1. Of the structures labelled I, II, one was used to calculate semi-axes √(5λ) of the Cα gyration tensor in Å, giving 31, 19, 18. Name it.
2. Ranked by relative contact order in percent (Cα under 8 Å, 6 or more apart), which of I, II sits at the highest value?
3. With distance in nm of label points 7 Å out along Cα→Cβ at positions 83 and 131 coming out at 1.0, pick the structure among I, II it was computed from.
4. Assign the value 4.2, calculated as distance in nm of label points 7 Å out along Cα→Cβ at positions 155 and 211, to the correct structure from I, II.
5. Matching task: -12000 is the computed value of helix-only ellipticity at 222 nm (-39500 (n - 2.57) for each DSSP H run of 4 or more, over all residues; to 500). Pick the structure from I, II.
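Each value in this text was obtained by applying a stated rule to the coordinates, not by laboratory testing. Fair warning: this is a prediction, and the values are worked out from it, not measured in the lab. Cβ atoms are built from the backbone, for glycine too; each structure is taken alone.
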Structure I
Amino acid sequence: MTLSWKRIYAILQKDWKDLWRNYFVSSIILLPIVMAVFYSKMMDQTIDLHYMIINLTLASVTAFIQCAVIAEEKEKHTLRGLMLSPASVTEILMGKSLVTIVLSVLTLIICAYITGYNPTNIIMIAIALIISMVFYLAIGTILGLISRTIIEASFIIMPVIFLFGFGSMLMGLVERYPALSFVEYLPNIQLVEFAYKVEEGAGFADLWSYLAVIAAWAVVGIVLSGVVYKKRELDE
């Protein structure tokens, strides 16, 4: 099936305009930036600091904005019209994801500049961040589809922000509570471990397992978002 970039661009253009009219949603990009400014002055510039901000950006900006743009369609009762339009599922989700991707990348760049993050191997880090972003886009899509309003979306996204944005803090509990060992395989934790290995000069042979775990989360997220989308399409 051939993608229609004209349809994708039309969806992108509409969401971009709608997003900047909704200050409640667009202002979320300030959260990681403010946190980056605050913690860069209070803490040493370590990998843990850099990735607390990066994971917070992915969880708050990427997941929440994706969730909000879809929830807004439901709140305005325009999602059904979009689903019944000639645009395919892929075109709709790509169009809605592009706005989120642009804002996420810009926020990541600003935060990295503020905290002074300069990775040893920027290509490997970029690959890991792209795969991670796909996971958060999928999470945002799922939560947006099950939310009825933007306000509801802002509440339903909170566990995601705390678990994946500040989840690295849970690592201190793993040694005390072995039942929490699954935390080590969360995509945000794998991203931090991956970054440490990159700074140590590890090659792809030592890094692929971390990418594989993050990619597995992304694939599961994509599949689940497709299933939820189809279910909502039938319900609508």
Structure II
Amino acid sequence: MSYLNFNLLEFILLMTRKKKCILPQFPHDYIGEKAEEYNQLEWMERNQKKTTLQCVEYLFDPKLGEYKIKNFSHFLILDLGCGTGFSTEVLIDIGYNVVGIDILMDMLEKAVHKTHNLSESTIFDLLLASIIQPPLRPSMFHHIISVSAYNFITYGKTEISEVQQTLNSTAKYLNRLLKKEGRIVIEFYPNNDKELNLFVSSFTRNKFDGFFIKNNPQQKAGKTFLLLKKTDEI
């Protein structure tokens, strides 16, 4: 095989992999047949489950303060934007009691079938609602995570004032849902540092303390984790 042909083959394989791993677009790629396709993507399942485990690890990051883990069954966690349940399944397997919430029924229906390891004593529920203001009781959760979904709360918002208002009101509501010193880990994809700062400041203004971890410290955009602890009531 010539050097030219070898490079051409490499290029074709690279483009094929990129085509397979294109991130879905909200909401179009999460509705109808697209929801089923999403649920069947092996690379997506691997990525979501790996990221969920990272989120759980970050919930107990020592920089947020000492936190002794005795038994996950003592914790109730909210899975914001649970989608087809890849993250929910991991949380159940770990031993958490879980409430999963998503705004798209086509996605949520798939999550119902991912509860095969559910014990009789485990609390598990799925809720069709927006993550901006879910209809849940105050001081209900020990922890909250969101995997690749939190970006979507600003979908359709074009004015910076609209974005700030949505981020601020959501952070305030999440504070109310958490128990004293409850924790949140959000994995999301800010487009730049300016957008990242908007998300971070919405939490610091609403009685949260914490920090962020970028997937690559040098990146200007892309996969980022927010690690947050509730410091006071609102």
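1. Numbers: I: 31, 19, 18; II: 30, 22, 18.
For semi-axes √(5λ) of the Cα gyration tensor in Å, the value 31, 19, 18 is produced by structure I.
2. Biggest value here belongs to I.
3. II
4. I
5. Structure II accounts for this read-out.
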